[in-house]
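A short reminder: the numbers here are calculations on the coordinates, not readings from a lab. Fair warning: this is a prediction, and the values are worked out from it, not measured in the lab.
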Structure 1
Amino acid sequence: MRFELHLWNCLWLILPLLIWNLLFGPRIKDERITSDAFSPKWLLLAENIMRIFVFMLPLLIPLKPASVVEKFGLWVYIIGTLIYFASWVPLLLTPHSNWCNSAAGLLAPRLTPFLPFLGIALIGENITYAATALVFIGLHTWHGVQNYKKFTVVGNQSTN
């Protein structure tokens, strides 16, 4: 496990994810995705604290893929990032589709970030980061499941 401050660190790999979220997040209006109303405050707080760790710890993970594991991690990151971006496309382009009205379609953008995070953990050969990311994804997905269940049970499905 390595945590060191370097100019070439894995924070550079977090930037595409942040930019994607900043550019396209506001375009998703579906309350089943955006609502915080059905999650307890402790869950939202825990999710946000873990989000800070997951997005800031890469600052301390060197970005110098040299070993086989680190090079494999770079590939996991690249492919995982593309899968994550692809998980958003249906929600942006066809929000009324069957896919976007399914649990899998609504939860994919909450689950798939684990792939680029896993890539970062492999690049840094850092199990602590992988565990932190896994906890964040668990909380993030739990938040989404609560929204999905609440809107499905109530029958108040909003697909704006």
Structure 2
Amino acid sequence: MAKKAVRLFLDSNVILSGLLSDKGAPRKILDLLCLRLPFFAGITGRYNIMEIERNLANKLPAALSVYEEYFPRLNLEIVPLPSKDVLKKLSGHTAEKDIPVLASALKGRADFLVTGDKKDFAALMMKGSYPFRIMAPAEFLDIIPEIVEKQE
């Protein structure tokens, strides 16, 4: 019987880093998702998409074409914007700017939240009080063999 796909929530910084560099852990994760393997499901939030598009338009408009071409290949599930009530309940859990990310990962039933934002998510990583593990892109790459082994 097929196992449930591992749900991998990507923070905006992972997607941006992976799109803008052809090296490094974020790019490897994006490339992995492009393979559409049955045991990995990529997700992100509408909030994250808005943040990516805003940053590209304001800081790197020349990279918009790369984003528009490459992003659909990721086949990411997009979690709708969280409600104000949900955001209010999570207030104080992390930096205010990252509460929509946390809420989206929860709503998207993520198994992992992959982020390069060590500063704001570090305390959450230590608490372990969420139904998903929070880790840096390189840390996630390190556990891929373990994930694949569990799928076999």
Structure 3
Amino acid sequence: MNLSAKQAECLKMMEAASVVYLTNIDKDGFPSTRAMLNLKNPNEYPGLVAVHEAEENPLTVFMSTNTSSQKFAEIEQNGKANLYYCDPQKFYAVLLQGTVEIITDNELRQRAWQKDWGELYYPKGDSDYTLLRFVPATLKIWNSYEEPNIYKSDAFSLRH
């Protein structure tokens, strides 16, 4: 299977998952994992399809969080992170390793904003809303019980 087929396979998994697991480094240097809304899922977040498609790297992922959260402080201190998507019934998983950046571009923040987020997630308002961009450097794919296939960013960074 060539890499563009692997990309398509990964994107299919990424777009189907209801959640994505984000692991970043906490203030003490330990991994900290939590489930995040999967903003890459076009059925759940159709308004974010264009935001993701505007990225040069098709495996780039946007996420949102509270500016007041511990997660925000951890990412601000150390942007290294993993994103993990899986289908446990098929023993299939995608792990993206890379960096998370805090988006300060207000236009991009507003394009990504979803109308019900204020009531659901950001009752303190827009000032407590942070948009994050995850850019992968390494992609690992597990299929059944096989050893993972590993790809570096230079192999998948551009659209095919």
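Given a computed value of -6500 for helix-only ellipticity at 222 nm (-39500 (n - 2.57) for each DSSP H run of 4 or more, over all residues; to 500), which structure among 1, 2, 3 does it belong to? Walk me through the numbers before you get to the answer.
Details: 1: -22000; 2: -15500; 3: -6500.
It was calculated from structure 3.
If relative contact order in percent (Cα under 8 Å, 6 or more apart) computes to 36, which of 1, 2, 3 did it come from? Spell out each step's value before the answer.
On the way: 1: 36; 2: 30; 3: 25.
Here the read-out was taken from 1.
P(r) over Cα pairs in 10 Å bins from 0, in percent, for residues 33-96 alone computed as 17, 44, 35, 4: which structure among 1, 2, 3? Display every interim value, and only then the final one.
On the way: 1: 16, 28, 36, 18, 2; 2: 18, 38, 30, 14; 3: 17, 44, 35, 4.
It was calculated from structure 3.
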